[in-house]
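Participant: Down below are the structures I want you to see.
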Structure I
Amino acid sequence: MGTFNLTIQIGNLNGEHFEDVDVMVDTGAITTVVPRPVLEGLGIQPIKRETFEYAGGELVQLDMAEARARVEGRDTITWVIFGEAGASPLLGAYTLEGVFLGVDPYNQRLIPVTGALK
């Protein structure tokens, strides 16, 4: 796995308002994590809770919602987790797949990928 940092934009579903979020790109992260105050400031409210497992094995229930993500100029609707106090913002694989970008950990950058139908 590799990690590096980058700034993305998170917005409400209609795309009227966006906020910059400095995230860690972690090839092991599935879902994007955004600080709760950022999401609430955009008018995004939780619509479900799901169970997640931390690296140490601890299970937690976390709020989730749909949001718009803009990554290197590419937009998608994605699921986001409402980050707990002190949680680091993460860019997850689900969001990256939505904008058709992959991770080049050696050069610490995102690269365009082709969708697979096989």
Structure II
Amino acid sequence: MIKILYCIVRAPHLTRAEFHEYWLNQHGKTVWERAKSIGMKKYAQSHTIDSELGAACIAARGCGEPYDGVMEGWWESDEAAMAAFGSDEGRATMEILLADEATFMDFARCRIFTANELVWSAE
């Protein structure tokens, strides 16, 4: 399995609350309804919250502002993902998703990368 991580910054006209509401209840629903057309096996959203832990980590490291959230999408393989994206249905889905993302994301400040997940667990 591989995954895409999409570190998201909201469009400047939205509050964090407005961004999170739209991303979860509108865009997220659209993604999951169309996930099969792009070969996506799993989809997760991590919504940024204000916390003492986050503030302490930022201060200790001198980091900039946090992203507003992170999307994770999983595929069987790079080849499977690219085949699904290249299909007529996959291309149509990506056009819909990209147009919608443009309404609530600041693309110039977002980051996307592909990764293999390596997990340590205390369980």
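Values in this text are rule-based calculations from the coordinates and carry no lab data. Not measured: the values here are computed from a predicted model. Cβ atoms are built from the backbone, for glycine too; each structure is taken alone.
Participant: Quick one: helix-only ellipticity at 222 nm (-39500 (n - 2.57) for each DSSP H run of 4 or more, over all residues; to 500) came out at -11500 when computed from one of I, II, so which one is it?
Facilitator: Working: I: -2500; II: -11500.
Here the read-out was taken from II.
Participant: With distance in nm of label points 7 Å out along Cα→Cβ at positions 34 and 106 computed per structure, which member of I, II shows the largest figure? Please report the intermediate quantities before stating the final value.
Facilitator: Details: I: 3.3; II: 2.5.
Result for distance in nm of label points 7 Å out along Cα→Cβ at positions 34 and 106 over I, II: largest is I.
Participant: Let me ask another. When Rg and Dmax of the Cα atoms in Å is computed for each of I, II, which one produces 13.8, 40? List each step's numbers first, then the result.
Facilitator: On the way: I: 13.8, 40; II: 15.7, 48.
Computed on structure I.
Participant: Let me ask something else about it. With relative contact order in percent (Cα under 8 Å, 6 or more apart) derived from the coordinates and found to be 29, which of I, II does the value describe?
Facilitator: Of the structures listed, the value fits I.
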